[in-house]
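Please treat every number below as a calculation from the coordinates, not as lab data. These numbers come from a predicted model, not from an experiment. Cβ atoms are built from the backbone, for glycine too; each structure is taken alone.
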Structure 1
Amino acid sequence: MIVINSQIKIFTNEIKFQAIRSGGPGGQHVNKVSTAVILKYDVSNQPYPEWFLNALKKNLNSSQLSNDKVITIKSSQYRSQKRNKEDAINRLTRLFKKSCERIKYRRKTHPTKKSKEKRLLTKKINSEKKSLRKKPNIYD
């Protein structure tokens with residue numbers, strides 16, 4: 001079991017792996033050995049909160065989450081099956097950690113009375129400075 005936080009855990013006995021042949025580096029070895037791994041994890045069987053499931057949907061591609069709530073992650077980065085399994089599990093835990101983070105919403109604030117007064121005072125001072133720069137009016 002991989003613990004993400006107090007509410008959310010990844011049950012390792014529910015993770016299913018499928019080995020497939022992968023492309024990429026390896027030469028003739030690639031054509032003989034199944035080193036790529038597809039990780040499948042069923043979220044519907046676990047008691048996850050609704051907000052977490054919604055966050056998972058947002059963080060996953062449409063191809064990674066099926067209609068029956070099974071997460072699919074393919075890993076073919078490495079030349080060994082063991083390292084690809086580790087990579088797939090790491091990607092799943094990163095995904096769960098990212099989905100656990102709650103967004104802090106901005107709270108609207110208003111300027112204080114003192115800051116409003118200060119702003120108006122500086123405007124008044126600047127206005128007086130600029131009025132002194134004008135040419136004097138003959139009729140005054």
Structure 2
Amino acid sequence: MDGAGIAAVLALGAQAAQLGTAFVGCEETSADAAYRAAFSAQPARPTTLTRAISGRAARGFANRLTELGESPDAPAIPDYPTTYDAGKALHAAAKAKGNSDYAAQWAGQAAPLARQLPATELVARLKAELRDTIAALNAITG
């Protein structure tokens with residue numbers, strides 16, 4: 001979620017860093033207001049790894065939909081795309097009534113570090129932070 005994190009994964013041998021969650025708060029995304037608000041909630045909303053949203057394991061903000069999937073008496077979760085299609089229909093019906101508790105709000109573990117900036121500004125900051133982190137590491141290691 002920042003340049004230091006990008007530097008860390010590159011130092012560990014990765015060819016790139018995936019920062020999808022970092023961009024959800026950008027004004028250019030199609031994320032709805034409830035999804036964006038989840039990123040700035042205080043205290044920070046927890047994330048959970050669940051199959052309840054799509055039928056495949058993925059991380060998102062914990063909400064009523066993920067709770068239903070984790071319930072001890074929950075039925076078996078169908079494979080993708082059956083679960084995802086059902087989840088989208090449930091979310092649409094709830095959203096029509098002003099309820100966002102059944103939304104697929106994908107979010108990585110570092111979601112509380114997300115910054116709500118225009119995408120161009122976020123990319124510029126990430127590049128500057130990465131550059132500064134690499135420069136600091138080079139100064140230490142010579």
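Comparing FRET efficiency 1/(1 + (r/R0)^6) of positions 61 and 109 (r between Cβ atoms, R0 = 30 Å, to 0.05) across 1, 2, which is largest?
On the way: 1: 0.20; 2: 1.00.
Answer by largest value of FRET efficiency 1/(1 + (r/R0)^6) of positions 61 and 109 (r between Cβ atoms, R0 = 30 Å, to 0.05): 2.
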Output 5.6 (mean projected area of the Cα convex hull in nm², for residues 13-84 alone, calculated) maps, among 1, 2, to structure 1
When 1, 2 are compared on distance in nm of label points 7 Å out along Cα→Cβ at positions 21 and 125, the highest value belongs to 1
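Figure out for me which of the structures 1, 2 the number 21 belongs to, where relative contact order in percent (Cα under 8 Å, 6 or more apart) was derived from the coordinates.
1
Rg and Dmax of the Cα atoms in Å was computed and gave 17.9, 60; which structure, 1, 2, did it come from? It would help to have the intermediate numbers written out before the result.
Details: 1: 30.2, 101; 2: 17.9, 60.
Going through each structure in turn, the value belongs to 2.
Distance in nm of label points 7 Å out along Cα→Cβ at positions 101 and 117 was computed and gave 3.6; which structure, 1, 2, did it come from?
Among 1, 2, the structure yielding 3.6 for distance in nm of label points 7 Å out along Cα→Cβ at positions 101 and 117 is 2.
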